[in-house]
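K.L.:
Just below sit the structures, each encoded as structure tokens.
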Structure P
Amino acid sequence: MKSKTAILTIKLILIILNSCSIFENKPDDEIIEITFDRSSFPNATMLTAEVIDFNEPLNPMAFDIIYDTLILSRNRQGDPYYLELYNMKNNELVMRFAKRGRGPNEYLSAYYSNKTSIDSSFFLLDLTQNRASKFDIDSLLQFGENYQPYWFEIPYFAGIDVAMLDSSTALIFNKFYINNDEYSNNLNNPIFAFNIFEDTDFSEIGEDYEFFTFNVSDSYIAVSPNKETIWVLYQKDNRIDIFNKDLKRIKTLYGPEEFSPEYYLRDGLDGNHVSMKKRTRTFWRCFYTSDYIYVIYIGEYDREQMRPRDIYKFAWNGSLLHRYQLDRDLNTIYIDSNKEYIYGTAVKSGEYPELVRYKIK
């Protein structure tokens, strides 16, 4: 009996040592890949929207919340301003800004980028003029129309989002990146980093790319508050890439649906254009706190038959935490400072959007 026990003990020790050896010899650049679906989330909650009475904006396209107390309305085509700011308690107009035009502090297009309430800044991207402006919210409220944001150039291949890795390094999605072997531009990294305080010549970047992929490639980028983790949320693929601070991919999440988009090639004035046979949107906007990141998921996009959407709650390391099932077609997201409500823009084809909120605690 003692002999059998000794043999079992030795086998157990060998198994443990072998496991330790495998772990120790694991290559540093090995990427963890995880496939998940809706049932993979340990918790799920069905939420019902509460519509917030708010009918003041000129021509609203979407709503965002700032500091739990301000409503930011994004107007269509900047007519005459792209942005309006309202007091959330009484719906009174605080200011209009980001005027449409070609002046030094005007915009020909304005993509709003703000994914957290941890800091006091947001960005507006003018993809028509290949430049962006960084706003400090406190200074904007203090100086109003006299406030001058900091402007910097962005590359012509920038997506509709921007994130800061540190005080000077901006991250954008390179729209020449495509995750498809047939039409690959041989880009290993979808993230492009540059210094916003230095002049960078972007004109020669992209001259060797074989395919024009702007119709099928874009993402949102989120940087964790400790600057250790970077998330790339693909807008047209069921995929999330997680990078470390050195811009090395460490994990990829595939899901929540099986997804194999069909592409085709067409001629364009600037080369071979890759397009999708069916218009698709998958991960669509996110909002993060110090501990969690909340992501809207749409799935295959059908303008004629929009469907309620999911919000997934993750830890920054990619752990699946919670699934919220919504009763509305939501396309913006904000979590209040007490993590009690989800705010967002509910959209319906042919009608003005509504500002809604969902109670989550």
Structure Q
Amino acid sequence: MTKSRIFLTIFFIFIIFLIFYRSPCYFLQEGFWQINETHFFKYSLENNFLDSMLYVYPFGGYTELTINIATTIGSYFQEFSILIDVFLALIIKLIIIFYIYFSKNNIFFDIKYKITIICLILFSPPMTPEIWLTTLHAKAYFGIFSFLLLLQEVSRFKKHHFFFYRFAILFSGLSSIYACVFSPIFFLKYLIEKNKDNFINFVYSLIPLLINLFLIFKYSLENNFISQNRFSFDIVKLESFSYNILIRPFLGSTIPKFFNQIFSLENFGFFIISVLVISIFIILSIYKSFKNKDKYIYIILAAFLMQSIFVIFGALGDNFVGGRYAVIPGLIILIFFLRLIQLEKSIFLKTLFIILILSSLSIGLLEFKYLTPLPTILECKL
């Protein structure tokens, strides 16, 4: 066995160990999340196979193919329905990890970047326990997967590569509203590279987006989402945005809460800090975009902007953009700085960006199990 195969085996054993170690109760059907208590599962029990697979939760109003698959299969094997959900969610994570490790890409082209991105997806602060090992929140992981597909260089693809690539785009879009949001960015990629393959990729990303726009419009009228404040905005969301998406990915929850206790910041203080953080990020992004003129910087920032607008206006409630809503934009921020590390010529800035990524990984690993902001989700169900 070669050294690379030995390393690969050890690395994936380590990944599986971490996943199991974070919440072993999930694999014993005793975790916080129980799919057989959901509306999706009850619907599958009461309806036939096809209806269950095509089910759209009325108060969501968009397709969630993965959870439909889990609940449909689980309805035929009710004793194992919780394990089916857990292992399907685990398979999704492993597919993403395998894709990163084995694909050839201009972002994760080197083994150190592949491992870094895998670790960021596995245990960086944005990866909240709220989405852990559940197909209900697999839409966050499919959103991540769709973003990674955006960064894929397809110029050397063979015919069978395109088949799997476009199937992944389509399936992700039908499983995740977050993945659908990336459709305009697929079009941006086509405008940047101007080739037939990228246009076809955009068309595949557009199909689930159009389906979901139709469904959202349909169920919005039926359930009167607008009068229920389903899509709302409040200035407090900017504070939540700056903390959950621009600060927490690098510093986690523990350090900001510690400083907040020391300085006892009031709402006005939070607002000033929020405006400052957002301004610094905007200035840095614009500066680096013009300086590097790198197409992937443009794609990453456009993807971040699209996801940010979506979660700010689409998050339930009018004052919170954290938890599951912050997962994808928070991760995109980290990959943005990882790309800057690859491009930066200044030793000082390169070192600073490396420190930010190492801070995210270190704090994320600390909060992975014991210092997590949502410990009850990882506990056994009593």
Structure R
Amino acid sequence: MKVEKLWNLKCNEPILGIKLGDINNNGQIEAVAYTKSGKLLIISLSGTILRQVVISQNSPIWHLEINDLNNDNQNDLIIGGLDGVLKTFKVSSTYNLASFWNHKLGASISGILINDVNNNSQKEIIVFSLDKIIRVLDALNGAIVWGQVFEDEVGDAIIYNDKNIQSTKELIACGNNWTLRAFNGYNGQLLWFKRFSNKLRCLAYLNSIRGPLILCGGDDQKIHCIQINNQREIKTLDFNNYVWKCHSYPHQKFNKIIISSYSFIFFNNSIPLQNLDFTSKLIALNENLEVLWELIGINVEFLDIIEVCDKIFILAGTTKGEVLIVDEFTGKIVYRIRNESLTNMVQFHLEQRLILSCHDDGGIFAYKLEDIID
């Protein structure tokens, strides 16, 4: 594999995330980076900053989505962060932002999903926060469709669509109250819940040979494999650190799943970051819940799946500032991009084979993926 560095930018504050999309509907893809102080940086794919906008004064932005909320073939920006305000914007041809609607939550926003969760042929925004509530909002005006209260913070959520019941979707969520809960997507009715021994941080769906499963994990340092139809736990895998992220992806008729654990050894540690030996790891499971491969000593901040030339790769950003491209079949690291500062997010643009990464020291880097070698 050959990767060429194209350009880089340096800002004076941490870049917490970056997303790609045609935000002003001019036929050109832009990169939108968001910062610790609440700024947006709109950047061309050639590395020119087109506009800077303050969204939340001295308040970090955690999440940004680019989506057509009202089906007018015009993309919108959806933004959430520490201030607890979910903001939506229309973007003009000159990159001016006009507020579409806002929705105030009671605390920092933990996650955003966009889906027609109640099957009314219109999109909803599912937003969850540290205020212990998961909300389904009308994407047209921000009005609450339904909501559910947890005893503690909501950490992660996914949409599950039972192929045998096409008319019904489920919203499955987990959180700091140690529970996994499934709700009817239409009206929010609680369908089932399961309690664990510690905080849950991530969950994902897996289509296994034993039927549809939910895999979840967190501070008990385990992955729990739960059958959706009867909520039975059929397998548990142990880790040495917190289970941090899990991500499933299609593979033939079944799924595979990637799981990462996370170590906080770098906090309050006098050893330089690059010299630390992490015990955390990245593993892959197949449809039989067998471990296909594992990479030990990698602390992952960001995880995604990309497909290039009919090959699937894992794209990972690490605490040590690396961007890793991993062969999904073998677990071999086929390319390693090294930077000095923690990698907060990595994005991939398929048509241009462009990789963008953003970092805690304010760096934004663009690379061209030139060749794929079998």
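K.L.:
Among P, Q, R, considering only distance in nm of label points 7 Å out along Cα→Cβ at positions 30 and 142, which has the greatest calculated value?
P.N.:
The maximum falls on structure P.
K.L.:
Name the one structure among P, Q, R that distance in nm of label points 7 Å out along Cα→Cβ at positions 70 and 310 of 1.9 was derived from.
P.N.:
Values: P: 3.5; Q: 1.9; R: 4.4.
Source structure: Q.
K.L.:
Thinking of P, Q, R, which structure, once helix-only ellipticity at 222 nm (-39500 (n - 2.57) for each DSSP H run of 4 or more, over all residues; to 500) is computed, gives back 0?
P.N.:
R
K.L.:
For structures P, Q, R, which has the highest computed value of relative contact order in percent (Cα under 8 Å, 6 or more apart)?
P.N.:
When relative contact order in percent (Cα under 8 Å, 6 or more apart) is calculated for P, Q, R, structure Q comes out on top.
Each reported figure results from applying straightforward, stated rules to the coordinates on display, with no laboratory input. Just so we're clear, the structure is a prediction, and the values are computed from it rather than from any experiment. Cβ atoms are built from the backbone, for glycine too; each structure is taken alone.
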